[in-house]
Structure formats: C-alpha cells, structure tokens
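Throughout, read-outs are computed from the coordinates displayed, never taken from laboratory work. Keep in mind it's a predicted model, so treat the numbers as computed, not measured. Cβ atoms are built from the backbone, for glycine too; each structure is taken alone.
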Structure P
Amino acid sequence: MTPEKAGKEDWFSKLDAELERKTMAVSRDRDELHMQKTRVNKMLIEDLWNIMNRFGKIGVNMIMEPTYSSFMSFEKDTYPEKYTLRSDVDYEVVNNLQLIDRSQVQGRMGDSLKIWHYMADASPRVRVVFDYCEGEHYYKYAGWKRIFGQFVVYDAALSDADGDRIHEVLRDVVLAWYESHLRNNRDILINHLKENYEKGETFTE
C-alpha cells in the first residue's frame, strides 16, 4: 500500500468513526423522544378519560377524540372505572387528542381541551389549548359560521414536557370548567381563561 493510499484510508477511517458516533448519538436522541412522546400520550389519554367521566357524574355530555375505545380495554362489568391501556397501540404516532363539551346550553357546544404535537424549528413540541365558541357570524358566500377563540394552556419542547406542570394547568382549567357547569355560568370559565392564559388564534367552523 502506497503512503498516499494509506493516508486516504486513514482519513476516511477517522471520518467513518465520527459518522458512526454521530449516528449513535442521533439514534439515542430519537429513541428518547419516541419514549417521551409515548409517556406523555399515555398520561394524557388517561387524564382526558378521567376528566370526561368526572363531568359525566354531574350530567355533562363530553366526548373524547380519538374515542377511548382506540386506547382502552375493559373487562366485563368494569366500565368505566377499571381499564387497561391496549398493548397493540403505537402511542408514539398519536398527534392529536381532545375532550369536547357537547352541552347544548350557553353556547358551550364545541368548547374543548385539545392536545397536539407539532414541529417548530425542526424540534418536536407539545401544546395544550382550550378552544371556545365566541358566537356566530354570517358570511356572504359561506353562510353562518361559528367563531372560535383559543387560549394556550401549555406549550413546551417535547423533550422538556413536564407531567407535573401539565397536571397543574389541567387542574386549573378543569376546576374552572367544572364550576362553570355547576353554577350554570359559562363566564366563570371564559373569564378565568382570559385572566390566566395567553390568547391563541381565532378561527371559524
């Protein structure tokens, strides 16, 4: 082997070793993010399920999307208290969850707690928002549309997502939401959101 050829091979051997180290590092980061997303999603699925059932005890009709049956199994006569998360579900691919108020009074229809995963600057993030109907407007070419406002309850890089902090803000919002139903006064919820959380986008449906 000539010195020139040996030098070229030595150069590539060093580069190859660096590339391998980079491959392993990125693979570890990716695996950790996948596990983190799975942990966060499992936690939130159970949270939304428990919240929905607690509201059901005071006669508030809510639905969970995707439906709870996508994630949960119940043995005979154990619904809704006892369940297991299904082992055949890839929780890492779940990008959206929501709990939707179906009440027919005070414009509540469509009030919802929503969670979604998204990318920002090539980094995965998780966001929790509360959407609420602000009223209706007639558009000349589209007819009547419902106008929704939004408040950002939680937003963080997926790698930094903190279960305790998520539970803290969920507790705060759910308490106001629940009391607003008990007192039959939706303003309790809307005013609490306006006073404590950042306004998000406005959209129509």
Structure Q
Amino acid sequence: MPAHIPENLEEIVTEYNRLWQLMPKLHRNIARMADKTAMKACAKRLGVTTKSGKKLGMSFETEYETDLFQDYLIYMYRPRGFSLARKMRNRKPYPEGSDEQKLLENMQQARFSLFWVKELIEDSGMVVLDVITGEELFVLDQTLPQQDVTGLLAAFRIFPFGDVWMHTGASMAFGIIKDPKDLKPTNRRLSEKEEQLFNEENFARWRAFIRSQK
C-alpha cells in the first residue's frame, strides 16, 4: 500500500521540528533509568563487552556506536516485557498533555526494521519500503532529504507521529541499492523476540560493513 503523505504536511513538519529538539534530552533521561544489569545485558547481546581482570566493560569504535547502543538499551531491553521508554511513560514524570508525555506515548510503540528509501520529499522526509512488512511509509526526517540517498538501505527504529512516522535518530546505513526487486519482504510483523534478534543482527552486520569501508 503506498505511503500516505498528509495534505497538511507543512504543519506537521513544523510540529516535528519543534518536538525533535526534545528527543536527545528525553533519550538521556530514559537511559539514566538503566542499572548495571541492564547495561551489561545489552552490551553482551550486542557484542561490545570487554574484560579487564574480573571487570567487565564496554568498547565502542565510534561515538555513533554509543548512540546505537543507547537506542537498543532504551527500546529493546525488556526483562519483564516493558522497555525503558514504556517504563518512563508509565511513571508519568512529565505533566499530562506535555510534549514529552505525548512523545513517550508514541515512543512506547516504536519498532525496529530494515528500510529502503524509495523517494525523498524535500524539506520533510522520505517514503520508505519496510523490507520486512512490505509496507510503504512516510518517515519525517530533516537530514536525509538534503542528501542524494534515494535507494539507501538502512536499519532504524520508527514510531507513530499522527498519520506518519518519526525515527528515533540512530540508524545504520548499508549503502545504495538501485533496484529493490531482490529485497523480497516477508509481509509480516516481527514478534518482540524476532525484532530484538533482528536489531542485534543488523548491528553486527553494520559494524562489519563499516570496518570493510576503512
């Protein structure tokens, strides 16, 4: 089904630009809820642990890997079925109806997937093909439309924003694919466990891809 691009797109983009400024601080506040157990569990699953004597630590090759780790920690660490984003929303640390609380309501519905950029919409976002579900979605983004990245294959996490979508800001690019015919979507939604494994597989794949480009 083709992506729905709303008629009031300019109004939506204005609201998106305003709210997007809140995301980095909101993510930091959520990440602070993670204890050592959460950090160690996520580091182990993503394969970024290091060991010095009896002490376990984490090793990142770039600052961007830290962002990807935080994104995984916030949305994928669910020891009792609740992500840190959902826990923050349930605690209601922000006033009802506030911008932060509205974002948290949507962020708890975030899902990770692999996307192919079909079309760039100037100054607003992009139409993408979800390589797993086969859906075409319109995702708000202010960075990619300024670049020539039509055909980009990238993995990232999205959440609903009215009738369209936002992404959480941490993405893993795998290069340009001009012809998407070999992508072959499975036309189904991943379970929570499948989504977690898919996130981990793409992180490992992305790290290998980045190393191969050096």
Structure R
Amino acid sequence: MEELKEVLERVEEKLIAAGKIYSALQFQVWVVIMTLYYLIIGPLKTIPWQLTAIYWILAFAVFAYFTSLIWKRLSMLYLASDKTLKTSQAFGASIALSWIVGAIVGWTLIPKYLPFDISPQSKLAVGYLTFISLAVFGMFITFMHFAKKVEKEMIPAFLVPALAIPIIPKIAVGTMAYAGFAVALGFALTVLAYIYNAFKTLG
C-alpha cells in the first residue's frame, strides 16, 4: 500500500508540474507575439490603428491554435495516467471575456478618453498596458473562481504592466518600447515562476 501511495503521489506531482509548464508555454507564446509586434512597428514613423487591430486579431487566432495543441498534449498525458482533464464552457468563456474586455478598454476607451495633453504614442502605450493588465487579471480571477486556486505565478504578468501605467506620461520618447519591456518583464517573471514551481513540485 505504501508503494502504491508513493507511485500515485509521483504521478500527481508530474501532472501538476505538466500543468505549470503548460501555463508557462502560454505566456511564452504571448512574449513571442508581442516581440514580433514591436519588430513590425519599429521601422514605422506612425502606427496605424488598423495595423494594431489586425495584428492582435490574428495574434489571438495564433494563440488559440498553439494553446489548443498544448492542451491536447496535456490531456493525453492525463489520459495516460488514467485521469481526465476537463474545463467548463463557462471557464473558457470567462477567459475569452477577460481578453475582450481588456481589448475594448485598452485599445478603444483609453486612447479616446485620456486627456488631450498626452501624446498619441503615450495614449497607445497606456492602452496597451491596460489591455494586458486587465486581460491577465481577468484570467487570474477566473482561475480563482472556477479552479478554486490562486495562480500566484500569474501575478507579475498583470502587476508589472499595471505599475508601469503611471510612469508612461513621464517618459519623453519611446513610450511604446517602455510599455513593451514592462509587459515582457512581467510575462518573463511569470514564465520563470511557473517553470521553477514545476521543478520544485517534482522535488
């Protein structure tokens, strides 16, 4: 019985670690998407909102595709361990809603209603940081509500961009670059936290 219990505990630890690696991969995909966006807009003197809108719509599609591939692999791992990995439609809808709300507030309301004495680039940077921080915070709340657990690793991904928002108006040039580095730092810390805790779980 003791040996069986030990085997089951090891299997459970591997599944927990796999789940954390899955989450780390999700955030890493976003880092790739974000850095590609900056490589595209870098040579441009002005950033058309149409370009930003089209890019992030395509980015969502690519993210959803890669996430589905990773999810399938994780589900197969659970099935190999005689377990099932289920999520409700409400969970998935809440995740999607988080990103939709973040996009509406960040890309539409923020640039429109910020004071006129703020430069267009600064408005765009604040909108971008708001978009990311609200969307990831929505995911954080969704996990708390549906999964009944606090994803502590996720905190830097929304906290760092949120803390960078009040700094943007004080920056003379390169506000979008600053915003990008803030998001990259937050996501990188989250990826590191997930991977570290995955290895920690494995002992």
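Tabulated data for the structure shown
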read-out	value
Structure (P, Q, R) behind the derived value 15 of relative contact order in percent (Cα under 8 Å, 6 or more apart)	P
If helix-only ellipticity at 222 nm (-39500 (n - 2.57) for each DSSP H run of 4 or more, over all residues; to 500) is computed and equals -14500, the structure in P, Q, R	P
Computed 17.4, 60 for Rg and Dmax of the Cα atoms in Å - originating structure among P, Q, R	Q
Distance in nm of label points 7 Å out along Cα→Cβ at positions 15 and 175 from the coordinates reads 4.0; which among P, Q, R	Q
